[in-house]
1. Of the structures labelled I, II, which one yields -16500 when helix-only ellipticity at 222 nm (-39500 (n - 2.57) for each DSSP H run of 4 or more, over all residues; to 500) is computed from its coordinates?
2. Work out volume of the Cα convex hull per residue in Å³ for each of structures I, II, then name the structure with the largest result.
3. Looking at FRET efficiency 1/(1 + (r/R0)^6) of positions 38 and 54 (r between Cβ atoms, R0 = 41 Å, to 0.05), point out which structure of I, II has the largest value.
Structure I
Amino acid sequence: MTEQLILRELNNLPESLKIEVLHFVQFLKQERVKETKTQHPKRQAGLLKGKIWIAPDFDVPLDDFKEYM
């Protein structure tokens, strides 16, 4: 239905405007390609396992802050 309506309206346009419509459609297609290329892959849990570590004394209060506790 939509395609028929678009074609009907397009046929009623002068040639110069048909060319503009063509350029606009090409622009939209190009933008769509850019959008799909810039999307980042979905994150996966556990990719950094074994690459990052936390010291065993991470939660131990620092001596510098004893007077505030």
Structure II
Amino acid sequence: MTLANFPELTKLPKRQRMKLAEELWFSGVDDKLPASPIHKKIIDERWTAYKTGKMKRITLPELERRLARS
């Protein structure tokens, strides 16, 4: 299944499509499943780096700019 199966969705404004994508994403998340040990390690390392000031947060517009460049 692709977006081509739902041409009416392509007519929605970007913000509405992003909101719908978020809702679809979270509808498939199962909070009861634990993170794998590897993912937990990465999350813990990044959280520690953030709390100690080694990693800075960025704004949503900055994230969007970075994603657009990749």
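1. Values: I: -16500; II: -18500.
Structure I accounts for this read-out.
2. Values: I: 254; II: 160.
When volume of the Cα convex hull per residue in Å³ is calculated for I, II, structure I comes out on top.
3. Details: I: 0.75; II: 1.00.
Of structures I, II, the maximum of FRET efficiency 1/(1 + (r/R0)^6) of positions 38 and 54 (r between Cβ atoms, R0 = 41 Å, to 0.05) occurs in II.
Readers should treat all values here as calculations from the given coordinates under stated rules, not as data from a laboratory. Note that this is a predicted model, so its numbers are computed, not measured. Cβ atoms are built from the backbone, for glycine too; each structure is taken alone.
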